[in-house]
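Every read-out reported here was derived from the displayed coordinates using simple, explicitly stated rules and does not represent laboratory data. Note that the coordinates shown come from a computational prediction; the quantities given were computed from them, not determined experimentally. Cβ atoms are built from the backbone, for glycine too; each structure is taken alone.
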Structure P
Amino acid sequence: MTKRDPPAHERVKNSQMTDHTSSLELAFREFDRINADDPRREVVDGKERPKELVYALRMSETLASFEPDVSEALRLAVRSQHIARWRIPRSSFPDGRAGYKKWRAMLQHEHAALASDVLRQVGYEDDTIERVVRLLKKQGIKRDAEVQALEDVACLVFLRYYFDDFGRLHDDDKLVDILRKTWVKMSEKSQQTALELELGERATRLLRRALD
């Protein structure tokens, strides 16, 4: 008979019994464990790894270099931004902008609910959980500095790691439009950081065109 994984609250309890790991690290472990179940794979350094786990680690690494002195709530939101994203595929919603917006709204709701569950299990108080939910739902972007920082990190990760593959699916005009829309969502600091990224030849050319 196959041995089943214990429930999340039992895994957390066992971890707390065996060491003195912080709530932040316990949350990261559980976020990463969930994302490690992503059946989709991405090759990194010659090895196949779960796509959403790779994304989450890239988000945390980018935050650490872009804005290292941030709150614990922002670090938690950055790590869980796309948690279990594969469970709600884009194809489950209608084509077109209306379908896309419904999909994105559902994703935000589900990411926030799953992250909240994990945070509650590892012992976070309601105020921290509510803050993480606000960040994940991007409430107050352009007014709330931490919501803006989360958006900045997501844009930088997209440009650095995912734009080239995404670009293979679209023509130049479509990509220029997407870059312009991405650019206006970013802060001046993240825009400057983006200009310093080592992008591919096509991405560099299209970004210049988008900013003309």
Structure Q
Amino acid sequence: MMNEAEPMVVVIDDDQDTRDALGSLLRSVGLRAKLYPSVQEFLTAGRPAGPTCLVLDVRLPGRSGLDFQRELTETNIRLPIIFISGHGDIRMSVQAMKGGAIEFLTKPFRDQDILDAIQHGLDQDRACLENEKKVTELRLRYETLTPREREVLSLVLTGRPNKQIAQEIGISEITVKVHRGQVMRKMGAASLPNLARMADDLKLQPAH
């Protein structure tokens, strides 16, 4: 499962010495790392399954680090990024941070600074993966609902009482209660607020 996979730090830097130094640092604190000289080699290998943090050089041959960050954003791929650079360029740093980067560090940086940033990135990605897994499970539960149960659910979310729901869709109040009970059971909801939070996670729109 995704949330059981080990955390991985991906380093993309065309400088061999930097890759080796970061790989050694990460291993010394018990973190697994994959080291690549270019964005293309990382893309060919594919994203690791578990929590991931990307340490990305700003200046790379071919596709630059900032170009890659922009591509990830445009394709709606979420990946925590820490930029590293041999040159303290304020414009680049502002661009990177506006694009959602966790940190922008100028070489040489303190080991503890990059380790703290990496830990923050891994924690962030772990939370995102867990949320994605939760939403996937909720979606599978929602798909078990019948069309009528989905209709009742959308009306329940508006706060309408059973009697009003029954009148609106032309069934008895008892039948509404049965459908409502089935919705709660199939969705695994312990209460109406709990069901409402699930619907919010699924971005379901209540009936008007």
Structure R
Amino acid sequence: MSRIFIIDDHELLRDMLRAGLEVDGHEVIGEAAGPTAAVAEAMRLVPDLVLLDLHLGARSGFEVLSEFQRRQFKAPVIVLSMSEQPRDVAESVRLGAAGYVRKGSSRAELRRAIEVVLAGGRHFGEREAALAEAGRAQLDGEPDLLSPRERQIAVMVARGASSSKIGTEMHLSPKTVDTYRSRLMAKLGLSDVPALVRWAVRQGLVDLHER
């Protein structure tokens, strides 16, 4: 029996995943809806595998992958996401994900991914592999103007989060968030939030339906 940890901000989906995993003989040892709690709990519980969504409310699953990488977290991670943005797949690979499964995939596809990754392999279907390659080309061809924190705040602003909300999520004061926002907008040569939203969509960092 494998011990699995689920990170997703939708309770109903977590319930459905847990039910399916338990039918397949796995044990769901924990769940989390946001990056901070997810990293702390996963480090404490030491699962055999993590299933991770990329969109965690106003925050991002990339924060979790980055923190796992920084802490040398040993359990493999399968990204389970609605996103078909090439950048999202490529960034997941860059940050150490062992697999990427789109949420529209069949249960059999997820089962295969889990089996392969638990056996020490990597699982990216043909579609996901092509997306990763396209995203890698995009990332390699553009300079990264923003620091990781600036990029994180840019995504949260583009998704409609206020400075107060971002500050609460990131443990920063609203004034500090405003400073970050002004600085990243200046770096990108943008004058207002609608322009930032358009930039984030072009970069594949957010989808318009998230607004």
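Between P, Q, R, which one scores greatest on distance in nm of label points 7 Å out along Cα→Cβ at positions 57 and 113? Going through P, Q, R one by one, distance in nm of label points 7 Å out along Cα→Cβ at positions 57 and 113 peaks for structure P. Ranked by Cα Rg over 2.2 N^0.38 Å, structures P, Q, R are led by Q, which has the greatest value.
Computing percent of Cα pairs over 17 Å apart, for residues 33-104 alone across structures P, Q, R gives 55 for structure P.
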